[in-house]
Every structure is written in structure tokens, then in C-alpha cells.
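Got some structures for you, see below.
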Structure 1
Amino acid sequence: MKNSKALVTLVAVALVAGACGGRTGGGATASTSPVATTGVVEATAGATLATDAPTTTIGISDPGVTDDTIKIGGSATLSGPTASIGIEAVGAAGAYFDLINQRGGINGRKIDFITYDDLGDSTQYLANVKKLIEQDKVVALVTGFGDAAVEYIASQGTPTITFGVSPATFSSKYPTIYPVVGNALLWTQETIAALQEESVGQPGMKVGVIYDDTLIDISPYVPAIKQSWENVGAKVVSTDVMSLATGSCDSLVLKMKDLDIDYWDFQSAAWFLCVQAADRQGWAPKLGWGGWPASVPITATVAGPLVEGVWAGSNGDQPDGAPRGLTEATTEFVQTISAFNPELADPMRLESPATLGYWAGAKLLVAALEAQGDVINKDGLNTWIQGVKNFETGVTPPIISMTPDCKTGSELVWIAQWHWDAANQKAVRTAGDYFTSPQKEAFGGECFLTALSDEILGG
């Protein structure tokens, strides 16, 4: 068995392939023809807008919008151990932008998608965002993880599509940041519900939590995560910080063994290091392990046979359309990714929450751009996005709300266990039904993520 540092290197090699910076999104040639739909009708299909959502914007277009182009910026982790998420994020968004360009663009304007690698470093992430806004003059952003830029983005009023996860992205303090994929606390509550449904969760079960406090800062949610477990009769006996930078999980495994935990709740992308360390020590929690970071299929596959039995969720349909069924939107998604970004056409990547979520986010942004008419600026885009209700993406459950005081993103997920497919050397799982947290009401109802995030951050 390789040591932790060796596995980190292996992950970096496996996930970095194909990553690049620079400009994308213009002039790609499709090898297959996506399902044909038409402009704004396709982009807004299924969306129910608030009655005051504008269709035009009075004023002048921002500098990043010319007669021929619309500049959109992207910053994500495109190299290093967690590169998979960033590659999938900008790759999926870029593929959708390429599709729109192939169809003639946004009212005749082509999207110029400018992307940079943040290297998984918060300082670099902030520098990239500043460059995109101040030098490249982008009118909107598509970003990966990172709380380091939220204050700056808010000060610039730049509409920003992002993964979500942390309190900063869901807070009303940063009204132009739009989390489309998921939230660490909500996914934890949904995992808890799934474990109870599967008769895994038991009163008095002992739970250990590990979390990241770096680029994806989960620490503000830890008290609420602990409360979510205790609400179903579990006992959280340990909460510990762990990141990929740590390089080893051996000491935490020893601690969990000594505490005799029943379930290990992972809130860190370093989860696979803990699974590996547990294997070396011949130990596993009695009732299982898992969490939202384990939802990325390629990372689960890198964990190899050790992924067997790990619980994780997904916010979108699988390539075959499960669990909602194969639709025209699903077919368009698969065909477009295959045409414009074949690297992501593997079913394992197509199932990823990042690929699905950022495709959905790109559709939301394009719908907002289409609705502006000839004049496109940040104010108009923000007003439109904040007015959408139940925006249907076709490959994920609807984006329920992006109102500053009620950010939900695409809330519903399905939860399942990973299994190791030895013949094909990959992690696989079978999709169950979508559902949401039964604990929402206890935490404040439909808008609890924003309310709680504001409380945590002093909003």
C-alpha cells in the first residue's frame, strides 16, 4: 500500500490530465450534433420568474461586452490533488458556452470564457478574480471553491456562479454570489436522513467529524453539523481539522479507534487519506463513513477498493438519466460534453456534482444574459438572477431561489453507497430517489441556509 504522500501524488497525476489555463469557449468544432433547441427558449425552459424580473436593462453595457463578444471569467483549481472538481467545473461551463456560441451566441455576441488556475491556493484565487475583473473586464464569473474573494466580489457587484458549500457563499452579505451545487450542512442532513432510511443510523451512535478549514472553510458550520447529528440521537464524540496539506490521517484513525466511533463523517476532501490510513491499520467504523466530499466519482475511484461502502450524494442525474429518467436535456448534456470537452465524457465525470452543477450554473447565466437584450451589465444580470424561482436545468433538480436573503441553489440530492467495480477499475453506485432534509424546519425553514450563514458571519 502506498503511503499518504504517494497517494496525493497519484491523485494529482490522475486529476490534472488535460488541465490548462488561458482562454476557452470560442470556435470549437463539434464532432456530433447536440439536440437542437432554440436560443432563449431553451435557456429558460421550465423557469418560473418573479413577476418583477426584468427582460431588459436600461443603461449601457459593461466594458466586457462589445458588439461581438461577452467576456466571462473563470477561476478554479486546475492542478494538484483536488484538480478534478475545477477541471469539471470550468469544462462543463465552457462546453455549454461553446454550444451557445455554435448556435450564434447571445443575441449575436459570442461568449469569451477566460479561465485561470488558482492552484488550490486562496491567495492565488483572489489574485485571479481581481485580474479577471480589473484587467480582463469580465461581466460575470464562474468560480470554484474559495471564500477568499467574497468581499472583493461583493464590492464589485460581479455576478458569480460558484459551487457553494460554505457559509460565505450562502450569506446575504454577498448577494451577487450564486451557489448552484450544494451546501455542506444541508448535504450532511440529507446523508443523515439516508442513513436513517437505510437503518444505518441508530440512537446513541458515536460519530466522528473531520473538516477542512482552508480553501473550503467548513469550520463555521461545525456546530450546526454537530447539532444535526444530535437531533437524531447520535453523539458527536470528536471534531477534527484535516486537509490535503496535512498529508496523513494516521493519527486521526488511531483517535477514532480509541473513541470506538460508529460512523465517520467526512467534511474534507482529504477523506480518502483517512480511508487509506484506516485500511493500513486494519480498522473501519462499525456503521460506515462518508460525506459530501466523497461525491466526486473520480476521487472515489482513486481511492480504489477502499471506497467500498462509503456513503456519498449527488445533486444531478447520471448519464443514463437516473434517477429521473432520460430526457432531451440529459441527451443534450451528454452530447455537448462529448463534442466540446471529450475529456469529461466518461460516465464517471458526467455523474460528478461539479460537471452537472456547473452545467446548470452556465444555463442559469446564459438565461440571464439572453434576457438582457442589447444592453448587458452586472446590475441587470444580478437583478434577473435574484428574481428566478424554480429554474429548471434539465440535469439537476430546479434551482429554487437565488434571492439574497434566501439562497438555496439546487437543493435536492440522492444518497448512495460506493462500490468497487474491479473489472472496470472504478467506483460505481446506483442512484436512489431525490430528497431533501427533514431537519430544515428545525433550522429555520426554506431559507435556513442563508439565515444561519448570516448568523454565523454576523450578517
Structure 2
Amino acid sequence: MEKFKSFITEAKDEKYRVLVISGEPAKGGLFYTAKRFVDEAKAAGHDVYVAHPTAYIRYEDDAFFVHNVDDKKGFEISSLDTVAFVRRSVTIKKSWSDMLSQLEKIGICMVNSRNSIELASDKYRTYLKLKDFGLTQPNTVLIPNKDGVEEALKTLDTEFPIIMKTLEGSKGVGVLFVESERSLESLVQLLYAQDKNTDLLIQEYIKTPYDVRVIVLEGKVLGAMRRDVIEGDFRSNVSQGAKVREYKLTELEIEQSLLASKAIDGSWTAVDFIPSENVEKDPPFILEVNHSPGTRGIEEATKENLVKTIIKYFTDPDNRISVPTQCGVFEVINVKPFGEIVAKFDTGNSGRSVLHAEDIKITGKKISFKLRGKRISARIKEFARLRTGAGLDKRPMIELDVDFAGTVYEDVEFGLDDRSEMSTDVLLNKGTMTRMNVMVNPNRKYVITTKFTIIKD
């Protein structure tokens, strides 16, 4: 915990807008953790709005607003200063989750992203992803249909008792302890009779008196707690009445927990595991990664105000990272005043962005050049020395406005060069792509835009 505190000590103390997306409990009010975030954010002086899953997003007067159905005024949001904390209730319906996609498109910092949420919500997808990262887990097998029990048991290759889970579920709901093949077959038949589209998996049972939950925020451990198995039960969920206490992690357990959180690309997660017999040498058994951790148990165990710490972390704008949009290697940008031009999005270019220029004339700190038959004059910002395939090159740097996918990026820096032998008139660097918040798929072209009206490709 002390290491994490030092991690945020130097954060810039900047106010931001907090959007808590949460359902309402049956009796009104807010769920415990959602309310904790609201209270701590308000105490820190941030503007706070609780949006329910049925909320809608409106664009007016160059600004975006989130509205609950009974709220005409709404809450203004911006990619510059808004963080959205997403609670589990939003994932119940696809239409509710679609709001998350809208927020991501606007560029809002999401805790967590829709992709991370949907990955963590599916226990078998999580299992496969953790497996890709080489993490130790209980053997797990999917039951594809009501007649697939026998084959699934063969693949699982373990003795009873075993654990059966629904693919989606939280707080210990949808987790069953099964003591025989006959019981398993009966349960599967019953569940399929109730819902023919039910999704089930079976898992090796590892007997343990307790498991461990680790809270991870952006690649740092925030805290850990031991959860004792409930007497007469096999579960250890706090929501089911499990007792908790602080747990001291080994270096190996820290490493494995961080990898598990990374596997689902989570911003704020809870990693649950069963410790190995030799905690110093052998990795733990990762059980699952939770995308919407509750805070009651962990704060009780650690005696720390972890919600306050999380709110504090995002006061630094550098920590408010939005979800990148996939783009192709080639996309159309509008370079003012030249119009639409095909640009190559080059992830290997850590230097400067480059713009094709013809008939260059330099007078003092001014430069004039032609592109596509149009001549303009601009101020030279500097001369940059760049290493190219031909050796060191000295290029004049200018700034131009660029319109890409409906957003104008002012003062984008370009080095001028003859690109007549290249495939495109524009080469964009990593810095510009970061500013545009795009992630390049090297196997695709024109994912976001079209080249239909472009003369030169």
C-alpha cells in the first residue's frame, strides 16, 4: 500500500468530472460501492453525476450531455476531464452496455472499458485469456450443451467433487458444488430446462480454508485481503457473509495478480486466487478477475480508504486514458488547406510526421511550398535533424490543422519532404496517433474512413 501511495503522490491535483454508472437497488438509493464513489468524489470537490443504465447521451452546442430519463438538464461530459466508473449492473443488457460504447467513442476515460467488462464477465473467456498469459488456474471445461456432460468430464479429468458455474454471475451466485456425476447430470438437465440458452462450465475443485482478493489499479496493487470460506459452504464472497482480514502478498503473488489484471486489459480490477502450498516458489491458482469490485470488504480488511485513493489517482490528467479506436494502416485525413489526403499511420515512426512538399522556398523563418497544385506559406517552427535510410536529414517543421474522423486537431507538426516516390503524401508518427487516440491494425486499411473520393492512393 505504501508503494502505491508514493505512486500517486506526484499526481497533479486537478478537478475532473465523475460519472458513476450504476443501477438502483430495489429500495432506492445507491448500491454500497457506487455510493462510496459518489461521496468521496464530492468530498474531493469534483462534479459528480450518477447515470443509470437507461440513461441517454445528447450532443448540443458542441458539447455532450448524459441524461437520466427523468432529467432534462443532464450532465456535461468531455474527453478532457471526465472519468466514468462503471458498475456491474450496466452489463445486464446489451442495450445498456451500448452506452459504454458511446462514451468510448466520445473519448471518455472508462473504468473499465466495455471490452474488459465483457471479457471479465464471461468466465470461460477469462479462463482462456489467463491461459494465454501462462497463469496457473484450476482445470476448466465448457459444457457446450445439455448432452455434453460426459465429454466435458472426460476432458476435465479430475475426481469429484467439482465446481459448476454459469458463465456470467457475481457475488458467488451461479456457483455450485457438485459431488457426483449423477448430481451433475441432474443439475445440467434442470438448468437447461429452465433456460435452453444457459451457459455452463465445470472446474476442478481445490479445497482451501480461504482465498485471496487483490485490488489492482493501473498495474499497481492497491490492497489484498484474505476471505475465509463460509462455515458449511465452499464460497468465500463477502456478499455471502465471509470474514475478511488483510493479506500480505508474496512477490510472486503480486506478479501473478498484475498479469491477471493485465490479461483482461483492466484499469481497476479484483483478482481472486487460491494460494499455493509453497507461496514463495509456486504460483497461486487464479480463480477469476472481477471488473467491478466491491469495496466494503477490502476497506474493512485493510483499514484504508481505497475509494479515496482511486479518486485521487485520476486527478492527474495523464492517468485519464481513453479507449483507443482501431484504425487501418491507411486512412483519409483532411489537412487544411489542402483537403483530403491519404495518410499512412506508421507505428514504427517514433520521429516526426511528414508531409509531401514541392517547390520549397525558404525566406528567413518563412517557407512556401506546393502540394496538389496549391501553394501556401507558413512559419518554420524549427529545423529537425532526422535519421533516415539515406542518413541524417534536416527538415523544416511547420504546423497545420488536421481534421480526422470528425475531430479537428490544431497545430499538428509536420516535417516537409519530397515523398513523390512514397505511397502516400502523409506519414503520421506515434505522437500524432496517440493524440488521435487510435490503435493501428496492421492487417487492415481504411477502417474509419473511405478513400472513395481520393484521387491519389
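A value of 7.6 for distance in nm of label points 7 Å out along Cα→Cβ at positions 163 and 363, calculated from one of 1, 2, originates in structure 2. Looking at relative contact order in percent (Cα under 8 Å, 6 or more apart) over structures 1, 2, structure 1 comes out largest.
Taking percent of Cα pairs over 23 Å apart, for residues 179-346 alone as the criterion, the top-ranked structure out of 1, 2 is 2, with the highest value. Looking at structures 1, 2, which one was mean projected area of the Cα convex hull in nm² calculated from, given that it came out as 28.0? Computed on structure 2. Determine which structure produced the value -11000 for helix-only ellipticity at 222 nm (-39500 (n - 2.57) for each DSSP H run of 4 or more, over all residues; to 500), calculated from the coordinates; the candidates are 1, 2. The structure behind it is 1.
Any read-out appearing in this document is the output of simple, stated calculations on the displayed coordinates, not a laboratory observation. Values in this document were obtained by computation on a predicted structure and should not be read as measured data. Cβ atoms are built from the backbone, for glycine too; each structure is taken alone.
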